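Listed next: structures, encoded as structure tokens.
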Structure P
Amino acid sequence: MRRFRVIRNVHSRTIEAPAQAVGALLDRLSSPHDPLWPAPAWPPMRFDRPLGVGADGGHGFVRYRVTAYEPGRRVRFTFHPPMSGHHEFVVEPLGRERCRLRHTLELQRGGPMALGWAPAVRWMHDTVVEEVFDNAERATTGTATAPVRWSPWVRLLHRLTWEKATAGDLPAGARLARAAFGRVDHSDAFRMPLRPGMPRDPESWRGVLRGASFPVVGREGGEVLLGEDAGHLDFRASILVDDGHVTLGTVVRIHNRRGRWYWAAVRRVHPFMARTMLRRTHRRLALAAPAAAERARPAPVPAVPRGR
């Protein structure tokens, strides 16, 4: 008979706010203005429909389905196979102005799948849950009493597991790059999805070419075009924020033999460098983004000057 290891992990925090207020935040999990889930530093929680029984999705590579939902009080997520188990959030009232937010994970995994929990998954899981609690405090009381701090191990795991850029063709939205040259000898593009809270202004992404002082040669809509002309080749880098993604594109026009030799050498390392620069900037901007609770706060209404 095959034996399974049962993993049980429980976090709880007392919050100086009514259970009704914290429960209202819980009801907004996975919504466009989710005030709890700590995106974009961590993969966002997303489902194929609004939060409710039957909603299917997850966060990152962890997939699950909502199997129990009591609005304002409790939501349970059951893992997809081959994982077996669930995780859930529960809000418990402790009085009129105090409540407890609890998260419980119960997981059965056999064989090699259990090996990843202790060295890696547990540390990231614990950090994410505590950041959810931090956001619950920020949203209801205005501050987190003891915000979680990442250990060096969590920082390393976070860096190693950050998603990678995918290669493709220049998107149709990169109009400036597509029209840059009459003749193109090389073009490529690498893109990454935008997480909630990440900047949508392409100017914010110009640091992707950190260390290279290419001038801006064009701006249009969600695209910024940088580049430089030289005697041997002309180069353009397009930064496009469109359709929920950020894309770093490159177009090159070669003029002569020197340009062909130069590009023959550069193109061997160019894909690696482009992917690395985009991924590094993507992570840096995600970590610099305001917390979910801060982004979800309503914008202040400007005061209307009184007439004299």
Structure Q
Amino acid sequence: MSDGHARRAKPSRDGFSTRGLRFGDDCHGRLYTPDRPSDAPVVVLAPGAGLAWRPTLELTTERFAERGYAVLAFDHRGFGRSGEGRLIHPARQRADLDAAIDTARDAPEVDGNRLALWGMDLSAGAALAAAADSFAVDAVVARFPVVRGAALLPSWVRPRLRGLATGLVDYPVSAVGRLRGVAPDERGKRVPLFGDAAKVAAITGPGIARDVRDAVGRDPGTTPARSLVKLQRYDGSERLEEVHCPVLFVAGERDELAPPKQVTGLSESVSDASLVRIPAGHYDAFSGRPLDRTVNHELGFLDAEL
């Protein structure tokens, strides 16, 4: 297992163009296409759990396009432009990723035979599972990966149990609200998307709510309480040994959601894996020096594999 990739000189590019796409079950995305080369390999990019791609990953997407990669960045159903509700549903989000892969491969502007997946935390887990299922995936970048949904839930027993109980109640209450025509963001039982480890929230950790608010520039809002039940049930760890394409695992030295020791363990389950460690927390690599360091490793890996 290698410990990183050398930084490569950035090739000259005139720029890139973009166009909006709609695919799957009401998913919205944007395809970035570099002016050169005319048959660029394509990277399918999915945002982290509970996030929309544009406020968090637009800079990453632009860096890839400037380097000469086509990039399809998209929002999972319920987030960003892809509807309302903000339900975290790992199985449904995997279906969204599969639809994005098909759309990217068929886009006339790109070389669909050279395709990589990029994911962060839970979407990295989905990317690894998709790579296990398809020989069409040539490489995966797993930034701060999470393969078990329970790892995002409150670490304290009482708030976790209280949240799961609220989630179970949310199923019938939400169904009634849907029949009555209540708006998706208002029906059923809702909890914060992000919160501290001792709070009831879907994604928890020290200072998480503050970090996300700083990253996206606003309060991230709430999610249906049944998101906690969906996360508790999700476990994609058993698929790792079935991944045979090259994978770059990126670990953050100060990451509370995907601790570097756990990321190292995940990388050891994949036959063709590289691992890099970045001096960053989970939500630090959206901009600034942490972004530069992280993207340089990711681009070096993609250059080598695509």
Q. With distance in nm of label points 7 Å out along Cα→Cβ at positions 36 and 244 computed per structure, which member of P, Q shows the largest figure?
A. Q
Q: For the read-out mean count of other Cβ atoms within 10 Å over residues 116-123, a value of 14.0 was computed from one structure; give its label from P, Q.
A: P
Q. With mean count of other Cβ atoms within 10 Å over residues 28-35 computed per structure, which member of P, Q shows the largest figure?
A. Q
Q: For helix-only ellipticity at 222 nm (-39500 (n - 2.57) for each DSSP H run of 4 or more, over all residues; to 500), the calculated result is -8000, so let me know which of P, Q that is.
A: P
**Q.** Label whose coordinates, when volume of the Cα convex hull per residue in Å³ is calculated, return 116 (choices P, Q)
**A.** Q
**Q.** Origin of the value 19.4, where mean count of other Cβ atoms within 10 Å over residues 188-195 was derived from one of P, Q
**A.** P
Q: For structures P, Q, calculate FRET efficiency 1/(1 + (r/R0)^6) of positions 20 and 252 (r between Cβ atoms, R0 = 35 Å, to 0.05) and state which one comes out highest.
A: Q
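Read-outs: derived from the displayed coordinates by stated rules, not from any lab. A quick note: this is a predicted structure, and the numbers were derived from the prediction, not measured. Cβ atoms are built from the backbone, for glycine too; each structure is taken alone.
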